[in-house]
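Throughout, read-outs are computed from the coordinates displayed, never taken from laboratory work. All figures in this text were calculated on a predicted structure; none of them were measured in a lab. Cβ atoms are built from the backbone, for glycine too; each structure is taken alone.
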Structure P
Amino acid sequence: MNQFVKERILPLSLTAFIITLDQVTKSIIANNWPIDRSNIIFDVFNNGFLRIIHVRNPAIAFSLGNNLPDVIKPIVFIVLPVLVLGFLIWYFLKSNDFSLFQRWAAAGIIGGGLGNIIDRIFRPAGVVDFIDVRFYGIFGWERWPTFNFADASVVVCCILLFITLLLDMKKAKKETPDEQES
């Protein structure tokens, strides 16, 4: 396997996996679970920590932008994310700046982003969210906003990418001689 395939193409298998997992689970929920019926909740561990409930989010994370005018929503929720993901994919394929781990993290971000864009285009009621987790009053929230696998992939992979970028900057700063001492 040549270096390009190993470093640039193979991580995109995570993208495909995230899109597939996300769309299959959303399809199962959308086709078998009533929307917004708080009395139809599956408590996974029977302790209230993890529940499955079908809700739709016509906006972006945490329902941000829900009050935007309808004419603006497609631009903010579809066109802008497609442009950002397009740039990320281009940079992912062309740049030598990412480590292999960072490429896998970026591939997870791309997969999650595309998973939600698919919903925004093909599900007029909004993005299917169904994972509901107890948050124990942190930030005043008893429950974290309901999410899906695409959301989880974007958040976890963004955190991983951010941490590795910070560590790389710290490492580069240590390797650079102190200019004040010269």
Structure Q
Amino acid sequence: MKLLVGLGNPGPAYQGTRHNVGFEVLEVIARRCGSPARRSRFQGEAAQVSIRGHSALLLWPLTWMNLSGSAVLAARDFYKIADADILVVCDDFQLPLDTIRLRPGGSGGGQNGLANVLTRLGVTAIPRLRLGIGPVPEGMDPAVYVLKRYGAAQARMLPDLLERASEACMAWLDDGIEEAMNRFN
């Protein structure tokens, strides 16, 4: 079993914001899998799917971004998933818009939801896919920026970004983190 986690904030007020791009990538993957039924589990919404012969759990934590680790920990422990078999998908305002970056581990890098996942799991070797949503305009608080919706020009770039990110997730499932990094970074 593999675990794909999309980070975001729950509720309609946050739909379409930069901070919810992790949720949106999972939506693309779920549609590819026939939009499976979701169940309320692990302090979030979860859907078990088969993707290219891989058994996977898609998890949308509903704990608020900065507390996402409790949902990931619950799912990991319930299914006894190895840390290397977890992929966290999140936004990164330090990367330019339309950039994706896979890494096998490391720090939270300023992304508080990812940092909470790492803290709760007690490891830093958790694969992650960061989607660029930056740069933050000069003088704007990053916390305000990530909760804003995309401008018209940026919104036109979003479908391609989500598609490439979902393909990167598929490559991680099929070939592992190193091969996916070689193809998408």
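When percent of Cα pairs over 20 Å apart, for residues 82-145 alone is calculated for each of the structures P, Q, which structure yields the highest value?
Top value of percent of Cα pairs over 20 Å apart, for residues 82-145 alone goes to structure P.
One of P, Q was used to compute semi-axes √(5λ) of the Cα gyration tensor in Å, and the answer was 34, 20, 17. Which one was it?
Corresponding structure: P.
From P, Q, which structure was distance in nm of label points 7 Å out along Cα→Cβ at positions 34 and 50 = 2.6 calculated on?
P
Consider the structures P, Q: one of them gives -16500 for helix-only ellipticity at 222 nm (-39500 (n - 2.57) for each DSSP H run of 4 or more, over all residues; to 500) as calculated from the coordinates. Say which.
Of the structures listed, the value fits P.
Taking volume of the Cα convex hull per residue in Å³, for residues 26-129 alone from the coordinates of each of P, Q, which one would give 104?
The structure behind it is Q.
Assign the value 10.2, calculated as mean count of other Cβ atoms within 10 Å over residues 66-73, to the correct structure from P, Q.
Only one of P, Q returns 10.2 for mean count of other Cβ atoms within 10 Å over residues 66-73, namely P.
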